[in-house]
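These notes open a run of structures that come right after.
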Structure I
Amino acid sequence: MNTTDDTMTAITVAVQHGHEGDPDTARRELLHLWDAMGPLGDPLHRCTLAHYLADLYDDAAQSLIWDIRALDAAAALTDERARRHHPALRVRGFYPSLHLNLADNLRRLGSFDAADQHLDAAREYFDALGPDAYGEGIRSAADEVAAAVRARSTARRDSAPDGRS
């Protein structure tokens, strides 16, 4: 693991503010980091930051913007770069969660067909998930989002990430 990545450390510290019940500080710090790295910054940094920042917005449209940025950054990310941060990371493993978050926000905005497309995309990468709690959580959340899409529900899921837990 790369312990000298100051940007990843700063992202982690900012995210922790959200987990400690201070989403405003978390958002402010992450937005400051985003401005500093710019749209052409390190894809791992951009993907990680945008993925976490999306969870800090209650508004589905604002979350969607950051989820799209996270997915775009993942497309520019290589396994080699991801492994420089942590040897076990593979970009393929990012996609189930990234597509799931897009699906959930699209569903909340009433775009059910697009949500279904991203659920399908998430499922295409389920083989990259382990049989651990994280993998099971993603699979379970995908089932919840799929049920909400079928029900044409735009309500926020109680189990949806909010950057505060």
Structure II
Amino acid sequence: LNGLIEGTDLENESLESIIKKAAADSGKAGLFNNAAQVWNHTFYWHCMKPGGGGKPHGKVAELIDRDLGGYDQFVKDFKAAGGGQFGSGWAWLVYKGGKLHITKTPNAETPVTDIDATPILTMDVWEHAYYLDYQNSRPNYMGAFLDNLVNWDFANQNLADAGA
């Protein structure tokens, strides 16, 4: 990514700004893919922590209950988003219009390009995220992610940053 922006007008831009500008220019698809994957993966690493997982707490728990029908329904729908993503991509929990929503994106696509959405949580469903441990069993990986890894503190901070 650094090599792609060196010496350009994007060199001193934030990663989010690079993503948005590259997304708006079909001639910059390679730049978009690289920038978005850096952002998505960095965000993903923060979505996990040792000893994480299980039921959420705080504001994210309140909004999951209010907007998504409770934690059990959230788990079902989040797994459906990740499991239903054909090929590589991402499952997302986003805050948009004052509510939580579950969505999915293919490949390097990211909710960063949606000015009205704030990413709260993501789960990588590219094969590299799970294949060594779970082979072709994406559902088992998704269960382990939610049960053992999710960093609800990070999700709560993202909600606070979004003004929720």
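Quick note: the coordinates plus some simple rules give every number you see, no bench work behind them. None of the values given here were measured: they were computed from a predicted structure. Cβ atoms are built from the backbone, for glycine too; each structure is taken alone.
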Given structures I, II, which gives the highest value for Cα Rg over 2.2 N^0.38 Å, for residues 33-104 alone? II
Read-out distance in nm of label points 7 Å out along Cα→Cβ at positions 113 and 129, computed value 2.6, structure in I, II: I
For semi-axes √(5λ) of the Cα gyration tensor in Å computed as 27, 19, 14, the structure of I, II it came from: II
Given a value of -21500 for helix-only ellipticity at 222 nm (-39500 (n - 2.57) for each DSSP H run of 4 or more, over all residues; to 500), calculated from one of I, II, which structure does it belong to? I
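Thinking of I, II, which structure, once mean count of other Cβ atoms within 10 Å over residues 121-128 is computed, gives back 15.9?
Details: I: 15.9; II: 20.5.
The value was obtained from structure I.
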Given that FRET efficiency 1/(1 + (r/R0)^6) of positions 17 and 73 (r between Cβ atoms, R0 = 30 Å, to 0.05), derived from a single structure, equals 0.85, which label among I, II identifies that structure? I
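Among the shown structures I, II, from which was the value 1.5 of distance in nm of label points 7 Å out along Cα→Cβ at positions 49 and 65 calculated?
Working: I: 1.5; II: 2.1.
It was calculated from structure I.
With volume of the Cα convex hull per residue in Å³, for residues 41-80 alone derived from the coordinates and found to be 51, which of I, II does the value describe? Numbers along the way, then the final one.
Numbers: I: 51; II: 89.
The correct label is I.
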